[in-house]
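Listed next: structures, encoded as structure tokens.
Coordinate-derived values only; no laboratory data. Not measured: the values here are computed from a predicted model. Cβ atoms are built from the backbone, for glycine too; each structure is taken alone.
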Structure 1
Amino acid sequence: MFKFEVPSLTVGTLDSLINLSDELGKIDSITESIVRKIEKTGHELAGRKGSELTVGGVPAPRYIQQFAWDYAKYPNRRPLKELVGLISGGVSAIDEELKQLSNSYGDKVASLQEAKRRKGGSLLVADLNDVLTQDIMSKIDVHNSEYLKTVFVAVPKSLEENLESTVYKLGNNLVGYGGPDWSTDPSKLGEAIKFGNLVDRQKECGSPVVPGSLQKVHEDSDSTLYAVTILTGQYEAGFFEGNDFQPGNKIDFEKEFVNKCREKRFVVRPFVYDSTQASKSSIALEQLEVEVEGMKNGLNRWCKTHYGEGFVAWMHIKVIRVFVESVLRYGLPVDFTAVLYKVANGKENELTEALDNALGEEKKEEDDGEGEEEYHDFVLIKFEA
């Protein structure tokens, strides 16, 4: 048991005390949740080897036992509502700052995890510039022109055979190969009826994949990477509108080819080989690791500092609650004694019963109605340090 010093605070009106009593319960709960949030974050960042969070350099239980009102920070002669607003405003600012710092740290950690996943993952997700060496790429025919493009397709090991047997049929309705057959009748080469919008290009359709272009590039224990060359697009025939020629539109096959691959669970990997990119990725990964560690240490220091601030604010809210509830219970002039009891786990009910027997009036049978709130002849506020 410890003597709990409650300063002389401004009482105000009865109505203001009643309103403040209801408000203080909510503020107490909110303040505690913020303190617990800081505590949890600090412990998660510090790990097992981290030092305990303190309040002004001492453990929280000792601070409570030795509590003294901070008159410089919270002037006791200010109106109670104003004083409560000052305390809760400071705690809300701490909570907002914690949210911002935690979100920034979380985003940076997610970026680092994604970078590690891309660097060390399978060919389905890894950064291909980290995987494919110059020696590997020198054996691959890569095309990138107006009409032809080599794309890289990654598949799980289980889908290798499926890809190799179906790749030249992918999107076999995308490309219009129909047109004049001048090889059987070269005498009509160039006749108007044999070209332009007078020819049905869609009469014969096929896949945009260039026959014989499939190449196995690289494989790991889980997946295989292939390169395949496709037609990137096809122009529709233009036409004259009066004396004005209207050019045809270009049809994009690459986007449709990617969709056809996705339907088959083949993963098209957007990729442009850059021999310097591997070193750039390693440097970027190292930089991310440094930034994450710096933000972690910074947030840990912030928690150590602001845990104490939040706890001090919480205790001052507790003291104001004791004052308000005591004045409402016992009336004026202000004359009561506040005591702090430290109770072992499981002994709370025994303490309450002992206090009821020592300080309370004998209860009548009708006072023990079910569903009623717990009532004592003394002000009792419970909390865990």
Structure 2
Amino acid sequence: MLSADDVIAAVLRARSARTVDSKPALRAASLSRAFKLWRDRACPMRRETLVQIARRTGFSMGLLDASLDALLAPFSPDALESMAELVPSQPALGQPETVGFIMAGNVAGAGLHEIVTALISGAAVVIKSASSEPVFFQAFATTIAQSDPALGARVAVLVWDRSRADLTRALLESCDSIAAYGDDSTIAALGGTRKLIGFPSRVSGAVVALNQFDTQALQRIADKVALDVSLFEQLGCLSPHHVFLLDSNATRARHFAAQIGGALDRLAGTMPAPAQLNLEDAAAIRGIREIARWRRIGGEPVELWEGRRLDWTLVFDPDAKFAMSPGFRTVCVSLVRDPEDLRDRLVPASGRLEAFAVGADEPMRSSLRGVLRSLGVSHICPPGTMQSPPLDWRHGGGEFLELMGVYQ
């Protein structure tokens, strides 16, 4: 059984491996070789990892492959090289030598941006994988070690569940800094130590200016929005929960909502939804469906599109404010008049917004970007790319990038 001494020893081993000096560009090149292997869907390590994740989660291999492709997309050789140019060639004063990562279990690979930044910056990393998802980071760390044994020695991956407070305390006390992912209560339970950078629960959305696109373009956008919703079963901080349509034509908006529903249904064929959900998730989705049905019976302008079983759910509710989704491809679509109306609709998610997909021409995109930035949105992108933020993404406001010397 893992002990606190084992955790401390792992931190010390990773830290001591930093004595083998290398330049940021060389570390980036080693990581690039590892990512090249993993981008190949036939890579044996990738295949076995996804098979294990599929067994644990019930997610389909089609969904996992598409989600992992999106996760890995930003880590191109050019992007990794550019990150190496951003970090200091020598660690800055106060920059941590060892960073502990406490990972969430909802999305395999979440936190990879910060791990890569830490490694390129010269830190050693000790990763505490979630007991519900203990597979991905161990497998990827193995690939790094095969690509570059010296760099791989700077990575340690351990697994324990949240009941082992003694092990978590040992990690907190022995690392210079900690990056923690999870729901708000998980982050709060770690305490207010200055060395902690928390990435708590966040949500995302999308907005499309319908009257700026022709019929064919709108169908392509609907397909991309549906993909953003479907990847990772809508469980990550970059998954859209609510889509807002900038238009005054309710009929056109309803048609576009139906197009998203059709795209979700097609994706359920190539990326099947889980065959079974836990009782809490299933009840939440059924509740959303039944409320929409009763509201429509009562004469409200609400419509419902739904997949077989609980594959996907779309509610068209023109006047709704931002609605949190239980995940598993459950999304609300609403109308807004202008960027300021969008701001008002986002009030329920104030302080919790991470990303927004924007489909609009440049003048409108600029106006929407101003609203979204003022609400703390860190990743603004075209539809279809929400799950692939750039390496210099200011996740959680950019505090981690600043800690690692990326922004001086």
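To test your reading of the models, identify which of 1, 2 gives 1.80 for Cα Rg over 2.2 N^0.38 Å when calculated.
Here the read-out was taken from 1.
Here distance in nm of label points 7 Å out along Cα→Cβ at positions 9 and 377 has been calculated and equals 2.6, so which of 1, 2 was it run on?
Source structure for this number: 1.
Hey, Rg and Dmax of the Cα atoms in Å, for residues 65-208 alone derived from one of 1, 2 reads 15.5, 48; which structure?
The value was obtained from structure 2.
Looking at structures 1, 2, which one was relative contact order in percent (Cα under 8 Å, 6 or more apart) calculated from, given that it came out as 19?
For relative contact order in percent (Cα under 8 Å, 6 or more apart), the value 19 is produced by structure 2.
Can you rank 1, 2 by FRET efficiency 1/(1 + (r/R0)^6) of positions 297 and 329 (r between Cβ atoms, R0 = 30 Å, to 0.05) and just name the one with the largest value?
Sorting by FRET efficiency 1/(1 + (r/R0)^6) of positions 297 and 329 (r between Cβ atoms, R0 = 30 Å, to 0.05) in descending order puts 2 first.
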